[in-house]
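Please go over the structures that come below.
Any read-out appearing in this document is the output of simple, stated calculations on the displayed coordinates, not a laboratory observation. Fair warning: this is a prediction, and the values are worked out from it, not measured in the lab.
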Structure I
Amino acid sequence: MTRLIPSPLVAIAVLTVVALGFGLDIRTVGDLGELPSSLPILLLPDVPLTFDTLQIIFPYSIALAAVGLLVSLLTAQIVDDMTDTPSGKSQECIGQGASNIASAMIGGMGAAR
């Protein structure tokens, strides 16, 4: 519409009104399953801790960690160049690794930025 109101926001609002107005049967988050009502508990993954398991998981985990770190570091470099300020790349790597490990311990998925 204008530069003041982003077009994706207008599209969401218009489609919401259309869906409610016509009574369309649209899937919601509640239709996909029940959301937990408690905080996650700390636990280890339910996989056998053997060398065979490590051989299966290790190549994928290294590839995902490398892609995630590269995306984060390239984004940090672009922001550094745009703002003419330095950032702590090693802190970024340590923080991302620690948060992904903590996330996995409560059943979450690792992510980058």
Structure II
Amino acid sequence: MAKIFIIIVIAFSTVKIVLDAILPIFDTLCKDKAKSIATTISNEQATVVMREHSYDELFTIEKDNDGNITMIKSNVFPINEIISDVAVKIQNEIDERGREDIEIALREFYWI
């Protein structure tokens, strides 16, 4: 009975040590993967939304009689529409992606 108890204690200790070593690596890999996915999706969706708009509709340039620029006004409505569209498209794309696979290379366990 004592031998079985010692074997179980050693087994659980080994599992705990391995999990303590793996979890920080896995956590870092997951954060890096999430940042990568978010960056890719943000860039893609911003490009998609900006294809539908031109910079001329975002700003109005006023000139005097001599052709000098006197004022540049931003058109708030199209700018807010773009901001909203980008945010919605990013969230929709993230929702559609679902789960991503994360792999841990064996060399990570040896801190190489």
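Determine which structure produced the value 47 for percent of Cα pairs over 19 Å apart, for residues 37-100 alone, calculated from the coordinates; the candidates are I, II. Mind dumping the intermediate values first?
Numbers: I: 54; II: 47.
Working through the options, I get structure II.
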Identity of the structure behind -23500 (criterion: helix-only ellipticity at 222 nm (-39500 (n - 2.57) for each DSSP H run of 4 or more, over all residues; to 500), calculated), options I, II: II
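semi-axes √(5λ) of the Cα gyration tensor in Å was computed and gave 58, 14, 11; which structure, I, II, did it come from?
On the way: I: 36, 28, 13; II: 58, 14, 11.
Label of the originating structure: II.
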